[in-house]
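Rule-based calculations on the coordinates, nothing more; no lab input. Computed from a prediction, not measured in an experiment: that's the story for all the values here. Cβ atoms are built from the backbone, for glycine too; each structure is taken alone.
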Structure P
Amino acid sequence: MHHHAEFDADELALVKGGQTISVCLPARDEATTVGAIVRTLRAELVDATGLVDEVLVVDDGSSDATAAVARDAGARVTSTSEVLVEHGAGTGKGEALWKSVAAAEGDLIVWCDADIVDFDARFVVGLIGPLLTRPEIGFVKGYYDRPIDGVPSTGGRVTELVARPLIALLFPRLGNIVQPLSGEYAGRREALEAVPFVQGYGVDLGLLIDISARFGLDTIAQVDLGVRHHRNRTLEQLSPQALAVMQTAFAKAHVATQTGSAPTLVRPGSEDLTLRHVERPPLAELASYLRRLA
């Protein structure tokens, strides 16, 4: 189940056959980092090797120059407000991922977070590797070392304090997933079209739960992507993410909560936050999406 990211882009380009590959970056207010990521992907994986066919940035309501920066760097840019409009407006990380499957052209889809500093093309090469070399694999999850102040650390605070304990209690079969909340993962289109997408921050855990339930844990591979640097958020910024992850786990495990699908996070010294649990349906069930493919 574990791979090291020792795949070679040129070698993988030779075995990809007629399959097309899209790299999708969900982005909101990432103008400072998204340009460098797109330029690296274009130079090393599109132009140099032909491994990647499309770099797609899905802009989720940015108030900065994310879209312009991404376009200038060579990405195709779409906005969450322009895709599947007949299904109503929505926002959140999962919304951007769901819409990126609909908007992307690839048979294989690779996601990376747009806030990575020192982005390395081998992240993408590592995620694509198992999909191109092992036909039984449908979903690949990345994990990496996340140094904090120079000290190695395997998981962030929400992972250690929320995701791992929830998995231990409700989804113990996922216990061997090194980084359940990582934003670096890849999948075959037919697998991604078959499952729902949680609209917000619960999407990473939600996909893991649904794909493993539907296709089996042995269709999921994990790849060690080395070291990754990104913005560290304050504890206060992390509490909505923690709530979203818990909400997703409870919903998927059919655990009833007192507040149903819209709990309110009370934050002393800050505004209360009501968080709705919304799931977008599998794309394979949407007539409008299937028409677009046809």
Structure Q
Amino acid sequence: MTNDPVEDDVRAVRDYFDTLGAGEWDRLVQSPSARVALELHRRFLARFIRPGSRVLEIGAGPGRFTVELAALDASVVVSDISAVQLELNRDRVLAAGCEQYVEDRLLLDVRDLSAFTDGAFDGVVVYGGPISYAFDQAPAALAECIRVTRPGGVVVGSVMSTIGSFRWFLPGVAEEIKIFGIEAMDTLLHTGDTRPTQAGGHCCRMFRWRELAEMIAAQPCRLLAASASNAISLADPEVLDRLAADPGVWPRFLDWEEELAQEPGMLDGGTHILFAIERLSGGEPPMS
């Protein structure tokens, strides 16, 4: 423990992923709804990362998206807060035959990218949780991602969604109310901060779309696109299992997911919120 609660919380995140180990690789394929999330994140990469780009991947974990970036012919600087995840990344990327696309692997915290000069990358990928795990320092973390992206380059990321997570994890919400009380859950709902009910566990700062949009609008960037992850695929696991088992239906269902998840009324509806932003040149004002 330190005298800085945020540092203690970030250390807890690092310990969590060190302990999770290879489970992080399995997480995005363990159910049809997880496979939908993987596909929506993959399509966002293909849409906004140009072939041949130099990319900083933050929170790369064991390499699901490192391999996808390699498929786009990107040169990737892989980073993670967890040394265990970085080693798993090396193993998985090697096994996929993609190691030649990795420029370096670095132990990095998204809040401090001072190892890189301004505009060092064509793109930054910050998928899953790194910005959410920065807690109250999330705006500074986003600013760092933009700073190391060249003007005209893109930041492609996702954060945990407050409303969608409440919808998806409602049975767990009900149980946690019994344990921590209704006031703690009310605080979580209105701040997005899971620490009142997850102390010592898997903590993060979740967002509503309007909060993320405000954070983006304060930066020298332009919003290119936003999407929920997932949309209709969070409704009924048993029905989704049947859809996923039908090779004539599943590809079209994924297309529906991609379309519907980008509707303005759906942006808060998934477990994560995807976004793509373009860094503006130094003289341009922030834009939404």
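Identify the structure, out of P, Q, from whose coordinates FRET efficiency 1/(1 + (r/R0)^6) of positions 21 and 189 (r between Cβ atoms, R0 = 35 Å, to 0.05) was calculated to give 0.65. It must be structure Q, since only it matches.
Identify the structure, out of P, Q, from whose coordinates FRET efficiency 1/(1 + (r/R0)^6) of positions 93 and 261 (r between Cβ atoms, R0 = 25 Å, to 0.05) was calculated to give 0.90. Here the read-out was taken from P. Can you say which of P, Q returns 21, 38, 33, 8 when P(r) over Cα pairs in 10 Å bins from 0, in percent, for residues 117-164 alone is computed? The correct label is P. Supply the structure label, taken from P, Q, corresponding to helix-only ellipticity at 222 nm (-39500 (n - 2.57) for each DSSP H run of 4 or more, over all residues; to 500) with the calculated value -13000. The read-out was computed on structure Q. Which one of P, Q has percent of Cα pairs over 18 Å apart, for residues 173-252 alone, as calculated from the coordinates, equal to 64? The value was obtained from structure Q. When distance in nm of label points 7 Å out along Cα→Cβ at positions 77 and 157 is computed for each of P, Q, the one that comes out at 1.6 is Q.
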